[in-house]
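Visitor: The structures come next, written out as structure tokens.
Quick note: the coordinates plus some simple rules give every number you see, no bench work behind them. Please read these numbers as outputs of a predicted model, since none were measured by experiment. Cβ atoms are built from the backbone, for glycine too; each structure is taken alone.
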Structure 1
Amino acid sequence: MALIHCNFFSEVLKLSTSMYVILPQHTQNQIGMQGTVKKDKHPTLYLLHGLSDDHTIWLRRTSIERYVANLGLAVVMPEVHRSFYTDMVNGYNYWTFISEELPEIARSFFPLSDKREDNFVAGLSMGGYGAFKLALSKPYKFSAAASLSGALDMNVERLLDGPLSLREFNNIFGGIESLRGSENDLFKLVEDVSKLDERPKLYQCCGTEDFLYQENQNFLKKAKEYGLDITYEEGPGAHEWSYWDQQIQRVLEWLPLEKSME
């Protein structure tokens, strides 16, 4: 594998930002693991961080580079700060950045496939929200998405009781009235995508001791009600990296990579 720390300028954000990129490399003499390349243009997983993290976190808390070594899969890990992957009311346009600009920039730098069947997105907590938002909003761009302990039901009381202040929430979304039924409401996006012929496959997991467990149950019920193709797993675990390190391996097993390699 090749690991690249890429610093670049975003025209959308009007500032310099960073991403880590893992690229497949065919190796035979590397001790301890063997790398694989299966296509000239690599299938790509956009791997999103949580609220208190940055683009380095998946590399620091898991063995993601080792997990993907034999899959022929590129991994792009961008930075969006505490934006909730949203064009913030008072802040930066991180939704436009992550959904439009980032894939184009990454493909201009690296040999990444632009085919729908080769593009996937996953994330934890805030990143789980971002992953489902991307796939449900852009089903013609992403064939599969995974949420690990995602903030999927945007329970305002729960968020304000923990990681977000009211001021920060309002700076991001403009208030609860602006959030409900908008492009930032995953429940609304579920209803919209259910009307389309092309829908992404979804994978959702949450630990039974996670403070977002009930919110995940609410989303699962909604997705099933509207007939989405969703795989759900739960088990012992809280909102912590020991659980996410385990589950990202399950995500990689679940991804429809065989189809993308055909």
Structure 2
Amino acid sequence: MDINFPLILVTLTFATGLIWLADRLFLRSRREARLSESSSGGTGSVAGESAGEEPEGAKEPYLVELSRSFFPVLAIVLVLRSFLVEPFQIPSGSMLPTLQVGDFILVNKFAYGLRLPVLGTKIVPIGEPERGDVMVFKYPKDGETNYIKRVIGLPGDKISYHDKTLSINGKVIDSDFVANLPPVELREENLEGVHHNILLNHTRRGLEGEGDWVVPQGHYFMMGDNRDNSNDSRYWGFVPEDLVVGKAFAIWMHLESWVPSFDRVGLIK
């Protein structure tokens, strides 16, 4: 079962903040009153207490101390992760050759508008996904699993994919041969000005993944750059706007066999 990290982060931030606030408003004043009473009770130390030791009940409880220490850190992480940048790791080869298994990427969370953590509701519109963007979104079939694909179709577009040829609104999308990498062919696709590499496997034929689609309003049509090895909109449909997470913009590390590498660091095309 996948761990819902955003929900855990929000819960911990809320809980530690509530404890810290309750202490500031109510509990600390009571502790200070007890300390004042004990110190004004005489010139000697309080019975049963060593000199210089705070009386019982005047000390800050451990839970309060822990919450006071962790709340600012959790709050900063929550803001950064929810509204600015979130890290992800690539688990599959559906975006080869653009993204490799083991790539650690950064996702811009405000490129498509500010959203509430956990709920995903857009509260401040800033921008919209553009054709050619590499986008992270929640898998429409469960609304929880993070997927990453390239934006192919925008609302209202007519998408066609036949014989490994992509067409958008009746226009064939050009791709130039780069190299043979058996069993696949490396090509450079020009997606209306967005140049990126794709992989085509000409040994795989048939009608699998072929069809014609019209993208509904408020939805997007997604495809992987590894065209014959990608579970995308050709098979499970469109991505609704409320499942959009953000725009992937950079690779910051690659991890393979527990040895980190920084050879692939750079912007995502």
Structure 3
Amino acid sequence: MYETTYHKPGTLQEAVSLFSEVEEAAYLSGGHTLIPTMKGRLAAPAHLIDVRRIPELSGITVGPDRIIIGAATTHATVAASEKIRSLIPSLCGLAGSIGDVQVRHVGTIGGSVANNDPAADYPSAVLALDATLHTDRRSIPASEYFAGLYTTALEPGEILVRIEFKVPEIAGYAKFRNPASRYALAAAFVARHRDGNIHVAITGAGNAGVFRWMEAEEALQARFEPDAVKGLLPDENDLMGDMHAPADYRAHLVGVVTRRAVENLGGTLIE
């Protein structure tokens, strides 16, 4: 690693001011992407600004139709939250499937969503639950937030403060993961909202990262049961292929996890 200066601001405003005052700064949360990148000398921020202990970025607030989660809230906290489990149990299951126990106690929801790794779990929930992402500057609807691999609508120095999820009528999550990394080879978050609209968000498979699978949504809108998407596959040209799984196999997996998400509405199925 190259030499860097570590900062630990106590407030959101202090973090924002610090970022604007120094050159080549990067925000640090769980660090599961940034630190390995720095170790590999692929990134060399001169200043690391640790935002994990800022009070404004942590905590869970639950209302009748909204769940608001602070960006620095850990995966373990989300997984164990009875408040969340009472309204969106599949979101708890998703958080509990991330990495291993060490990862879940350090990694944060904001770090995952801000990084937008194509195999990350949370982006599928953000998109399927029609979330709103609140930063220190503005509010961004999920439909306008994700902008491609490792790319979001966040501007330089902008901090993700909290994520506001709509509480659906019911939702389910299913994931087929790489047995070594536990990242998703394909995963589907299916939500039927209280207005009757159905969202299906796929992660782990798309060339451009997380995406809404519109054909599956249309099929489930007509008949909300697992067989409605039986035999339905996304276009292979829109899916990634790599050493872990070629595009045609990922297409197959997308169909499988989507059906399983519908079969396990109200919960999570991990394989």
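Visitor: Using distance in nm of label points 7 Å out along Cα→Cβ at positions 10 and 210 for the comparison, can you identify which of 1, 2, 3 gives the largest number?
Guide: On the way: 1: 2.4; 2: 4.5; 3: 3.4.
Comparing 1, 2, 3 by distance in nm of label points 7 Å out along Cα→Cβ at positions 10 and 210, the maximum is at 2.
Visitor: Using the calculated result 8.1 for distance in nm of label points 7 Å out along Cα→Cβ at positions 34 and 202, pick out the matching structure from 1, 2, 3.
Guide: Of the structures listed, the value fits 2.
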